[in-house]
Structure P
Amino acid sequence: MKKLIAIGEALIDFIPCESDKSIKDISAFSPHVGGAPANVCGAFSKLGGSSGLITQLGADPFGDKIVEELEGYNIDCSHILRTDKANTSLAFVALKNDGNREFSFYRNPGADMLLSPDDIREDWFGEGDMLHFCSVSLGDFPMKEAHRKAIALSLEKNMLVSFDPNLRFNLWNDRNALKKTVLEFMPMAHIVKISDEEIEFITGEKTPERARDILFRGNTEIVIYTKGAEGAELLRRKDFAAAPPVAVKAIDTTGAGDGFIGAFLYKAAEMGLTAQNVSYISIDVLKKALDFANRFCAVSVTKQGAIASYPNEVK
């Protein structure tokens, strides 16, 4: 199977030791390794795939913790740089009883934000592999341009490119800038994952069917639309698949969407999905990958944390 490379933030999620309280009222937190791109690598590797993360961490104990844990999940950390110019990013999380979250980020700047295009090496990208990225690291700082270079190198090497906007509004001073950036980067990806909580902000429409003209631009051939407890849909330009809801008691949805796309990419790649056949590979193959990811995600939300909650197999 081809390797998955993700670029973006890796950080420490401080998960509350009590639920249904706002961050200001929580008395204790437990540190967990997170960050959406790292989580996607975690899902991919826990299922048996080969993955690697491109990011930058501070020369601090939290950076040490992230590298140690990611290596424990067999994630290639050779593309992770360290710096003493900023600390490793932190995120404090509050959980509601329904599993939804409130975030407070300590990242002004975080070490990941300072990764520059000059740090990106061509030999990190293998012919026909996969690249995944999100929007958290696409703000007005060096990491945005590092993404451009990574995406360009990936496309040159016929890699399948995946994008999950994974919107975090409190990291952007200007919501219009966030929307503009997401719309700029979406057409660079062959696969776009978007949630029911994001679609109207990004496209102005409430369903992916109505937003087709915005979603299917440039390289984009697959749109995955996740609906939380209501399951997921997959759209191509001329066909469609759906995964039904899986009834579970959600404890913590942290990293659930990341696990979903990581599991989808793993299963789809296992069944032969590539950048070359993304527009015409059998919809039955994509349906199987979608169902697999949906079941994977359902398992993950029954436990706390992100990567630690991901299963090693799905029945």
Structure Q
Amino acid sequence: MGYKPLELEKVIRIDKIYSVHYFEYGPDYAFTGESHDFWELVYADKGEVYVTADDHELLLKKGQMIFHKPGEFHNIRATGKDAPNIVIVSFECNSPAMEFFNGRQVAVGDSERVLMARIVEMAGAAFSTPLDDPLAQELVRKPDAAFGAEQVIGLSLETMLLDMIRRGDNPAVGRPTSLIRERSQNEFLNRVQTYLENNIQRRLTLSDICRDNLVGRSYLQKVFREKTGGGAMEYFGNLKIQKAKEMIREGSHNFTEIASLLGYNSIHYFSRHFKKVTGMTPSEYASSVKVLARRGRGEE
């Protein structure tokens, strides 16, 4: 008797997306509005905005998300008090289960924030279309797009929607237990560390890290200080120096090339930073590596 496969039931399936945006609006921003034949979600990552859905307006606060169904007229405007950061994702999904999101405004939990960050991150890895271009109407694939990035976007979006439906109208309220909080912080730290490793060649700012990982500055710094003993930028700087030491040991690049590959403004700034972290200049470190190599070969 042979094995019989079971075809998995897929109650939410997303095969097409129209846009992934991360906007940093000014306090006076206002969009006149539009309607289209696909779904759109709007998430307030920072600050607050007014959102119109058909004939009613509501205030979308930080950490909240609203869904616009196909054909629904909608617009968005800043409150005039602060400069909000907003994520907008539009996609096609014909599942009857999507009726759950019709006119729904939800509070986003930690797991959904992680998935939203993953979607934004993978969009940057998959598409050359700027995430902050409000006029973009087509996603253009990068020639060197990260492997599987588009599929990760779809899976993350499907997972987030499924979790929200399963949670229903009764999200868990209250402070997480210390064990859950610890695991959440560790997962967050690992994700940001991986992000920093993957972007080691860039001149990232603290604002860049917060934006790309959908996290507030205070929480980012709190977790890094508790887990690594220093801030996120200090960790990123040390990461660059560890990579520089590796490249020096490999001997495939000179100091000027290493400085450029790691995003330093100049060889002089690279040398100063290297000495600040290691106590040696790059030349002194290279010499010490050669001494150790000679000793390893039994030479004096």
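Quick note: the coordinates plus some simple rules give every number you see, no bench work behind them. Computed from a predicted structure; not experimentally measured. Cβ atoms are built from the backbone, for glycine too; each structure is taken alone.
Hey, FRET efficiency 1/(1 + (r/R0)^6) of positions 13 and 85 (r between Cβ atoms, R0 = 35 Å, to 0.05) derived from one of P, Q reads 0.75; which structure? Derived from the structure labelled Q.
Comparing structures P, Q by mean count of other Cβ atoms within 10 Å over residues 29-36, which one has the largest value?
Once mean count of other Cβ atoms within 10 Å over residues 29-36 is worked out for each structure, P has the highest.
For which of the structures P, Q does the calculation of helix-only ellipticity at 222 nm (-39500 (n - 2.57) for each DSSP H run of 4 or more, over all residues; to 500) return -9000? Computing helix-only ellipticity at 222 nm (-39500 (n - 2.57) for each DSSP H run of 4 or more, over all residues; to 500) on every structure in P, Q gives -9000 only for P. If FRET efficiency 1/(1 + (r/R0)^6) of positions 77 and 101 (r between Cβ atoms, R0 = 30 Å, to 0.05) computes to 0.85, which of P, Q did it come from? Attributed to the structure labelled Q.
The value 0.91 for Cα Rg over 2.2 N^0.38 Å was derived from one model only; which of P, Q is it?
P
For the set P, Q, ranking by relative contact order in percent (Cα under 8 Å, 6 or more apart) places P highest.
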